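So, here's a batch of structures to check.
The numbers here are math on the coordinates, done by the rules we state, and not lab data. The structure presented is a predicted model; accordingly, all values stated were derived computationally and were not measured. Cβ atoms are built from the backbone, for glycine too; each structure is taken alone.
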Structure I
Amino acid sequence: MPTFETCRQRGSSRARWALRHAGQELRHARLDAGLSLRIVAESSGISHTQVRRIESGEAPHVDLDVLSRCAAAVGMDLSVRLHPRGTAVRDAAHIALLDRFRRRIDPMLGWRTEVPISGTDDWRSADAVMDGPGLRAIVEAETRLTDIQSVERRISGKQRDLGLERAVLLVLDSVHNRRVVGAAPRLRERFPVGTRGALAAFGRGEDPRADCLVIL
C-alpha cells in the first residue's frame, strides 16, 4: 500500500493546488472584466456564494462543468491536461515480471526496487536497480509496449540521472509485445543485447557490456 498512499496524497495535493490557482485566475478575470459575483453566478447557474468560495479556494470539490461555466462567464476557457510526473502505480503483472527477472540473476547481485531519483521536486523512480562488482544497471519493466520513443526517453533519462552504466528494458513475453519489438528495429539498436545473452551474463553476476532487451 505505500506506493498507492503516496500517489493518493500527491494527487489530492495537486488537485487542491489546481483549484486554488483556477480560483485566483477566475477572480482576476472577473475583476478585469468589471463583473460582480452575482452576474457571474447568474451566468453560470450557481449561487454567488459558490462563486466566491471557488475564487477563494474554499470549495474543495468543484465539478469541472461548473468551473468551465464560471470561466466562460468571465471570458475564459477552462483547460485540463495531464503531464508526466513521477511513476505510475504498478499492478500485479508488473511486480511479477520484475520478480521473475530477479530469480534469473546472480543472487549475489544487489537488488533495490522503486529507487527514487534525487533532485528538486523530482518524483521519478527506477523500477529496480541492480549492482555488483563492475555492474550498475537500471531495470525498467513494461507489461505492454505502446510508445517506443517514450519508453526510450524515459529509460535514458533515468539512467543518466542515476548515473548508471547499464540499462535493461524488461518486457513481458506476449504476442502484442513481440509484434511491437519486431516492428521497431531501433529498439534493438538501443538495446543490442538480447534475452539469452543478458540472462547468461546477469546469471553469472557479470556486465553484458551493452544495454539489454529482455523478453520474459
Structure II
Amino acid sequence: MKPSPGVISVAEHTGWAHLLCVTVHGGRPVVIERRRVSLIEPGLPTLPYEHDTRAMGEDDAEALVARVRRSIAACTAQALERVVSELAPACRVVALAIRKPPFPRIPGSVRAVHASYQLLYSADGMLYQGALCRAAKQQGLEVRLCRRGEEVGLAATSIGVQPDEIEEFVTRIGRPAGPPWTQDHRRAYAAGIAALAPHARMRLPVRE
C-alpha cells in the first residue's frame, strides 16, 4: 500500500516544541502523531541572547552562543529524524510547517543582537526556528513558513473553504482524541493542512 503524504507541523518554544504530523485519511486531514520534544540539551541556557550573555564579556558570550547553537542543531536533527523514521512506512513525510521568523537572519555577533531591542527579544526563538528548518532540509523536506495568526486563513484558502470551517474543524470536528489540545496544537494543525494541500486532495467533513 502506498504511504500517505504527511506534514510535520511545529509549534516551537524556547527549548522545546510540539510536533504534529498531519496526513490525509479517507480524503480528510487527520493528526496521526503529536509529541513534545526537547530542542536543546539539559543544563544549557534556552535564552542565551536575552538573558545569559548580557552580563558576559564578548568572547565568553560568543562561546556560549556557539555551544547553544551546536546543541540545538543536534537535538532538532535527532528529534526530526526520529519522528520521520517512526512514521514510515505508513506515512511519507514531505514537508515541515513552521512559524515564519520575524527577521531573515540573526546577525553574526552577539554585540549586534544586543544593539537592537527587536532582535534581542527575537533572536533566541530564531535559533530554534532556524535549526528546525535546516534539519528539515537535511531530511529532504519542503519547508513551509506561515506567519503566526495566519494559519487558519492559509488553510482555508488552500482547500477552498471558509476560515470558520477550518476553525471548527481543528477545534472540534477534526480534533484527535485525548489531551493536550491547546491553541498551539490548533494553529499547528491548520498550518499542516495548508502545507499538505499541494500534496493531497482533502475535504472537510460535513458539519455536525
Structure III
Amino acid sequence: MRIIDCEQGTAEWLRARLGVATASRAADALAKLKTGTWAKAAQDYAIELAFERVNGSAIDKAVTVAMSRGSELEPEARAAYEARTGVLVDQMGFALHDKMQAGASPDGLIGTDGLLEIKCPFDQARIARIWATDDISDYVPQVEWQMWILERDWCDVAIYDPRLTHSGMDLHIVRHNMSQEAYERLDREVYGFLDLVDNVESTLRRKRHDQV
C-alpha cells in the first residue's frame, strides 16, 4: 500500500485518483450478471476510467445533494464519533494498492486495525431501518474495498444525522468485520475489472491514433 499525503477533495487528491478504481465506486466495479459477465455498471465505469487515462484528466461529474451533504457533515460526524467512543480518528489522503490501479480514501483511520466510514443519509426512513436492523449491506462493497486496500480488520460505519440530536439518535455505529475469503475475492475480482479497464484503454488509444 502507498499513501498519497494530500487533503481529500484537492487538486492533488484528484490527480492521485485519475484512472484509478476507487472504493466509492466499488459496487459498480464489482457488478456482474448471473452469467459471470460484467454488468453494464462495471462496463460503464471501466469506460470512464479508461477515458481518464487516455485524456489525462478526470471526467467532470455533477455534485449531487447527497455528496454535498456528506462533505459538509463529515467533520461534525467524525467529532461525534470521537466523543461517543473516546477514540481519536486519524485522517489521511489517498491510499493506493501496491500492485493494482485501485485505491481508497477512508473517512478515518482507527489505531492499526480499524477504519471509519461516515454516512449522512437525508432519507430518515433509511436511517430508521439501519437503527432497527443494523443492515449496512448497501455500504459493504465500499467498506470492504477500503479495508482491502488499507489491510484493516474492521470498519465502523457511522450513520449520522444532526436532525436527530434531540432524541439521542443522531449517531448510530455498526462495526463490519472482513473475512480472509473476502480479501481473496477482492484480489481476484478487482484484478479482473482492471483487466477490463486496460482493454478499453487500448481500444481508445488505438482509435485516437487512427484519427490523428
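The table that follows gives values for the structure above.
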read-out	value
Ranking I, II, III by distance in nm of label points 7 Å out along Cα→Cβ at positions 28 and 156, the structure that comes out highest	I
Among I, II, III, structure where semi-axes √(5λ) of the Cα gyration tensor in Å, for residues 100-179 alone as derived comes to 25, 12, 11	III
When distance in nm of label points 7 Å out along Cα→Cβ at positions 12 and 188 is computed for each of I, II, III, the largest belongs to	I
Structures I, II, III, by relative contact order in percent (Cα under 8 Å, 6 or more apart): label with the highest value	II
